[in-house]
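Below are structures written as structure tokens.
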Structure I
């Protein structure tokens, strides 16, 4: 039983009872949570930017940093621990993508992250089952392996389940 803490660009997976995967301070970043209920496998990636073409070296060193490389790295890791090879067996949830440091919508990184990830899912015939995306608040999330529950917290707003 352990807590796996993910930083920006990190990904983690577990099927160990009692484990929790957490990431903190999702502003414009988006976290994709992947669940596989039959084997009680859980995975998460903390994506910072939508497209790895801006820094191929960083994408190789830390694939979770970008939507296009991070999602596939998470999918591969989930297939390894759950032994499920059909992508459509996974439940996908997304959190983050806020506009916290860009009040004039100049860069719109949160929205671009969300759309990049949804486009990848669409190309695989997958979809998002639930999401808490956008707005102007930073969020932290924790996913427990036992129940697959996702708890979101935000300063001054308390916590809620996705």
Structure II
């Protein structure tokens, strides 16, 4: 959560503290009317209720974010498993599987070659083999093979 998300909580804490201090000061001085103290007490009570509601909202948002992070991690792991199974089904070698993952991550042929410390033409040959074995025309179709179901299941 960003500090901006906590701003309403900080404002309500400051307002509650101000009214609590003001009410106690007014009661100590004894020179304020009961109406004045009553109005300030009502504002303090409403501010405190709003503060508690805002704290509950922030806590619910944090819990929802944690659940979403867990779900995303699980889905990422499941997607990786689906990818590995497809790579095995297609008969990709370990090197081709690694290149396929790097292609799906969006790395260029040059970057993959540098990362794997091979010639770029080797990566191009492996990519061609990956596309032939998978029946995909290129990087975009390869990516679409794995994310197509995810996109079609998103409510529109």
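Nothing in this text is a laboratory measurement; each read-out follows from the coordinates by a stated rule. Here the structure is a predicted model, which is why all the values come from computation and not from measurement. Cβ atoms are built from the backbone, for glycine too; each structure is taken alone.
I, II: which one has helix-only ellipticity at 222 nm (-39500 (n - 2.57) for each DSSP H run of 4 or more, over all residues; to 500), as calculated, at -29500? This figure was derived from II.
Comparing I, II, where is mean count of other Cβ atoms within 10 Å over residues 7-14 highest? Going through I, II one by one, mean count of other Cβ atoms within 10 Å over residues 7-14 is largest in I. The value 0.15 for FRET efficiency 1/(1 + (r/R0)^6) of positions 71 and 119 (r between Cβ atoms, R0 = 30 Å, to 0.05) was derived from one model only; which of I, II is it? This value belongs to structure II.
Between structures I, II, the calculation of mean projected area of the Cα convex hull in nm² yields its largest number for II.
With respect to distance in nm of label points 7 Å out along Cα→Cβ at positions 31 and 79, the largest value across structures I, II is given by II.
Quick check: 27 is what I get for relative contact order in percent (Cα under 8 Å, 6 or more apart), calculated from one of I, II. Which structure matches? Source structure: I.
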